[in-house]
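Visitor: Alright, structures below, take your time with them.
Read-outs throughout are calculated quantities, based only on the coordinates presented, and are distinct from any laboratory measurement. Given the structure is predicted, the values throughout are model-derived calculations rather than measurements. Cβ atoms are built from the backbone, for glycine too; each structure is taken alone.
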Structure P
């Protein structure tokens with residue numbers, strides 16, 4: 001399924017017209033209409049806006065995943081594949097158990113903030 005078809009399906013599942021959706025998201029309606037026909041591709045910021053609005057992943061909108069929601073495994077893979085964390089990976093095994101427990105608690109706080 002093309003990204004335009006997916007965007008249309010997401011919009012209609014919320015019972016919104018193109019006009020209603022574009023007014024809510026402050027997107028030009030004619031530009032958005034071209035997204036739904038797959039004649040124009042949304043930029044990254046717009047993809048992020050649409051994914052957040054529909055509560056799905058960008059990969060789902062792009063047709064790269066059949067699962068609209070990111071699973072915990074997906075989130076973990078995204079996290080461990082972040083190259084900016086390389087130094088952290090090297091130092092983590094050297095940490096004390098107390099530090100690891102503190103880190104776990106901090107992570108739980110961060111995760112609960114998102115929910």
Structure Q
């Protein structure tokens with residue numbers, strides 16, 4: 001399963017999701033984004049059913065990119081129940097991104113346990 005491509009329905013796809021969402025802000029003009037996109041697709045398969053992965057082209061999702069201060073590409077944001085949990089900028093190799101994701105997901109669990 002590849003990451004879902006989002007066009008103009010950010011709120012419904014990301015903020016209203018029951019699962020945590022990794023939102024990948026990218027551009028078709030960005031070669032680094034293309035490379036990270038391949039890694040994002042691999043992770044989407046590995047975490048299928050646990051984390052929702054979406055790709056957002058900044059040219060098609062201008063309002064969302066501006067709202068979350070996306071000034072550098074690629075940018076990866078992790079949301080849980082409509083709340084921005086973590087943000088990562090730039091390219092990361094798969095192992096580094098997976099570690100970041102695991103630590104971020106753990107922090108979500110830690111937060112929910114303290115409620």
Structure R
């Protein structure tokens with residue numbers, strides 16, 4: 001849905017930052033999904049929000065806004081292909097080339 005960008009000079013000085021940023025964004029997304037499904041105190045003034053959230057989970061799975069390469073590789077590959085074909089990107093990149101190395105795998109310590 002969105003791409004988060006980290007300036008190269010900041011990343012090169014603080015390589016750990018990319019992984020921590022991914023972890024923070026993923027945690028925020030999970031909290032948001034839990035709040036959306038909470039029928040006791042809706043965080044959004046939308047009627048039938050819990051029902052629509054459940055329908056979305058039933059149809060798209062529990063993580064219907066996936067982050068990272070594994071579940072988005074086909075979309076990212078198409079994005080980079082079209083960007084290259086339209087002259088937006090000078091080099092045709094693969095998703096693995098585009099993301100910080102530290103964000104390609106995720107481990108809990």
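Visitor: Looking just at relative contact order in percent (Cα under 8 Å, 6 or more apart), which of the labels P, Q, R belongs to the structure with the highest value?
Guide: Top value of relative contact order in percent (Cα under 8 Å, 6 or more apart), among P, Q, R, belongs to structure Q.
Visitor: Now a separate question. Figure out for me which of the structures P, Q, R the number 3.2 belongs to, where distance in nm of label points 7 Å out along Cα→Cβ at positions 14 and 86 was derived from the coordinates. Working shown, then result.
Guide: Details: P: 3.9; Q: 1.7; R: 3.2.
Derived from R, not from the others.
Visitor: Starting from the value -16000: which structure in P, Q, R was helix-only ellipticity at 222 nm (-39500 (n - 2.57) for each DSSP H run of 4 or more, over all residues; to 500) calculated from?
Guide: For helix-only ellipticity at 222 nm (-39500 (n - 2.57) for each DSSP H run of 4 or more, over all residues; to 500), the value -16000 is produced by structure R.
Visitor: Which of the displayed structures (P, Q, R) returns the greatest value of mean count of other Cβ atoms within 10 Å over residues 54-61 on calculation? List each step's numbers first, then the result.
Guide: Details: P: 17.4; Q: 20.2; R: 11.8.
Largest one: structure Q.
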